[in-house]
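Pasting the structures here.
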Structure 1
Amino acid sequence: METRKCGGCTSEFVIDSEDSRFYEKVGAPAPRYCPQCRAQRRLAWRNERTMYRRKCDLCKKDNIAIYPSSVLWPVYCAPCWWSDNWDPHSFALDYDSSKPFFVQFKELQSRVPRIGLLSLNSVNSEYTNNSADNKNCYILFAAEKNEDCYYGRLVQSSKSVVDAAFVYESELCYECVDCVKCYHCLWSERCQASSDLLLCFDVRDSNHCIFSTNLRHKSYCIGNVQYSKEEYEKEKKAILSSWASIEAAKKQFEELKGQTIVKYAFQTKCKDATGDYLYNCHEGRMLFDTRNAKHTRFLADAEDPIDCWDLNNAYYKPELCYDIMGTLQSYNCKHCSFVFYARDMQYSDNCYNTKDCIGSIGLKKGEHCVLNKAYEKEEYERLKAQIVASLKAEGLYGSFFPPELSPFGYNETLAKDFWPLTKEQALERGFRWQDMTTGTFGKETMKIGAMPATIDEVQDSILDEILVCKSCGKNFRLTAGELQFYRRMHLPVPRYDFECRHQMRMQKRTPRTLWHRNCQCLSAEALAKVDAGAGYKNTVTHLHTARACANEFETAYAPQRPEITYCESCYQVEVV
């Protein structure tokens, strides 16, 4: 086991024997940066939500893109980029051993066209990115197989879901986070296989509940207490009567969650895995929002990975991959961004159906390429070895791309969601910054005070109005589809723009950081909250006999948080 000081934040981090075995297996030196700084550098290459209006540089038609018109490289609309009307190999450079490799990579980067938005097989879903197979969707990101969904991230296989994050196989849901197979649920979190929930947390296989937490197989509960159908309907009607009453109820819900017993991690069918929001993960460390993983570490937003370290947004069974931002079904790739259906790739970006390439950009097919130029296998291997040796001499090999090579400003990327930085801080750390991000201010035609209190007061003419965000002051509009949804669900129109609503939802999730803690079962703090009427049993029949459980764990619930954090066995006793 080795302790190192991070080359970014200077904090200490540990490289254990399992890490060392993996690095040796993939032919990479041990990392110079801690896991969080490594993730930050990768996410600084992923812009999901900052979009610009501009023309396609090939067909000249109006286009929506994640690149402003000021970037150096051409930007093509999706049909043009995927067409045979251009050849990425035509931009190839000859590798010059007298120049630093990344200087040459930057030169290639300034020449190769990039796709405006990555959206595949979608219908009437112009404003979606990193998405596929969507129909009638709007402002949706990292999403697949949805219909009539608006304003969300990681919404999958759902219909009529609005303002959501990490919602799967659900319908008619609004402002939900981390919900699976839910129907007609509002402002609910971590709920599964349930319907007609309002302001509920960790409820499963239940219906018609309000202000309820940790329930299983229940109906018509308010605050975890059984009520009649008539009493339930009366309470629901009162809460949804106006925007003000909803805001008051949301505040009450936040207070209720602070008294809630939570399991140390949102894990299902996992063994020997640390992290949060995991399903069927085995032999893993520091995993977040990951499914079906085996022998992996330092992953987030991943599905079916095997023998992988340091991946973000990796799907379709990546194997033996290391330090990748965005990949599908790839094998033995490292230090790359957006390489799909690829193998044996290094330091390449936005490549598809490629193998044995280094320093390449925008290839749709290719083999044995250096800086987009194809070589015979022997010459390719010679040049690759030369490039690796030069990067090792500079102390750069084994780390992700230098941050200044990112095609985005730090404030355009997902990195800012997890590690917010000011412009000065970002520039000091080598990241780029975008001063001309999208958005208008001061153009509103309807002030906050003039917003209708109920949906019944809203006229169709509101679609012609320019609204203003109550928090950041940015202007926004309503679409006809979302107005129809608000009317169907009897919900008032929002007072905040999409980005502020998105950030509010993300704040409801635990951070991608772990703390070592003890189970709080029957500790003095837990007993005081339970005895105060939080709705839980003052249990003395748990598996342990001591007043406090001895189990320890890694958890994303920080010690200063108000929730009562339990181990798996103590939590299961409470929710049965």
Structure 2
Amino acid sequence: MRVTGRVRAPELRGAGGWLNTGGRELTLAGLRGRIVLLDFWTSACANCLHVIDELRPLEARYADVLTTIGVHSPKFPHEAEHAAVEAAVRRYDVRHPVLDDPDLSTWRQYAVNAWPTLVLVDPDGYVIATLPGEGHAAELGRLIDALVAEYGDRLRRGGPELRPAPEPESTLRFPGGIAVTPAGTLLVADAGHHSVAELADDGVTLLRRIGSGERGRADGGPDAASFAEPQGLTVLPPGAVPGVDVLVADTANHLVRGIRLDTGEVTTVVDLPRALAGARTITGRVPPVFSPWDVAWWDGRIAVAAAGVHLLVSPTGLLAGTTVEGLRDGPALDGWLAQPSGLAPDGDTLWFVDAETSSLRTLHDGTLATAVGEGLFDFGLVDGPAEQARFQHPLGVTLLPDGTVAVLDTYNGAVRRYDPATRTVDTLARNLAEPTGAVVVGDQLVVVESAAHRLTRLPLRRAVDVGPGEVTVTVAFTPPPGETLDDRYGPATSLTITGLAGGASQGPELTRRIRIGSEQRLRATAYAASCAEVAEHPACHLARRDWDLRVVPGGPTRVELVLDPHG
């Protein structure tokens, strides 16, 4: 805690405006006579979410004299979008007023330099304490008690009227992870409804809900049990955990829960704070705020992505990390993680995404390695070689049938793909609403669009086999009826083949002769522009498509690919 002298609290200003106030602007001047607690937070920060939960009892206890105001101060570009802040306020059930400060103007006025940070302002409008980090509820209680005793009858009782935005009805509300049951139904961690939803294979029809829908941690039957913001889940191999078919990362409860599919019965499998109460890393004791974001069955045991403490853990001990937030590879128990989120077991390798470093990483044989990503402030949307590629706060990962890895690139609204064979990244889909999880069903990838409260199906590209040696690749394209190729602004067609040892082959010709050596996977990308033949303002189309070329012994030396004019 930093205790200040008599420093006047700067006024609150944010270009994004106010939430939970019905559009009304609040000012510290207008709150004179009340104790004000400012919570500087950002929606990507797991520790900020811990503070939101820590403050709930404090806000209830001092409701008559205390006004809590969240100041949303973004790290990532996506978090600076007002719609994303609105969604985060609803997602995490924030009930107090929130100032959207996308330009960090109030953050700078208060000289804040860490997420989260709490600032306590006395009834005369002076800052009396600044508390970075979490775990300050007891200290805040003592400070507020002292202010209540000091100001007594001079305190203004009764806070500003709150007007949270109404919630639309939907089957899913801010869903997280997804899995397929042996019966072919879909299980979704329905975080906003504090439950697990079982949907038919159409991804729409609700078959049953496991959990009462109220925030809680009760075990029992499907109607009596309760969760708190569950984010991840996995279907277990038969007999892996006796009496349990599904594991659920019960995030805000810091538990791993189990579900029996035949009865819907919910039990607590691992109480992480209790199971790991004595756990220590090279940096000291592990705090009890694990915030498990995902859970998997890997290498014969339960593996948990403990986002809140920047660790990978099992019920019996630590798997990777030191609780230091960052990116460092090497021996697993010396390494640094940053909010590990989605998990994807692949034999004796565990793939995971590290959200705060926007990275894709692996744990294998006691060693951490990074496939894509550089550090806490290196993010973007960049395809290409792994050392240049960038994600933005990914929360999910899943394996694809062709051996590549799909990354749910949440804050870019995209599904990206990493190819371990070529160490390259490309984009499978864009314009999704905060994708957080995905599962392969047949020849489709079923993606959870968390901010849109729905599941979306994406077709998976099938690889086209080619042989080594001299290969001719031809792309067939016929313009739509009434249109011709349009070369007014440059070549009307293009074909690019990447992944070749000698570099990409690119040009306007749609037939290309290439030499393939030891490469294992190539990518062909073609486009064609066409317009109506006769019109003052002709309708035009740009057809584009990607193909994967898989190099196999004895594969064909001539390949024809078809570019759909409407693609």
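Any read-out appearing in this document is the output of simple, stated calculations on the displayed coordinates, not a laboratory observation. Only a predicted model underlies this, so the values are computations on that prediction, with no experimental measurement involved. Cβ atoms are built from the backbone, for glycine too; each structure is taken alone.
Which structure, out of 1, 2, was semi-axes √(5λ) of the Cα gyration tensor in Å calculated from, if the result is 46, 29, 23? Derived from the structure labelled 2. A value of -2500 was derived for helix-only ellipticity at 222 nm (-39500 (n - 2.57) for each DSSP H run of 4 or more, over all residues; to 500); which structure in 1, 2 was it taken from? Of the options listed, only 2 reproduces it. Look at distance in nm of label points 7 Å out along Cα→Cβ at positions 33 and 65 for each of 1, 2: the largest one is in 1.
Match the computed value 67 of percent of Cα pairs over 22 Å apart, for residues 233-456 alone to one of the structures 1, 2, and report its label. Checking each candidate, the match is 1. Each of 1, 2 could give log10 I(q)/I(0) by the Debye sum over Cα atoms at q = 0.13, 0.16 Å⁻¹, for residues 361-432 alone, but the derived value -0.58, -0.77 comes from 1. When distance in nm of label points 7 Å out along Cα→Cβ at positions 105 and 553 is worked out for each of 1, 2, structure 2 gives the greatest result. When distance in nm of label points 7 Å out along Cα→Cβ at positions 369 and 385 is worked out for each of 1, 2, structure 1 gives the greatest result.
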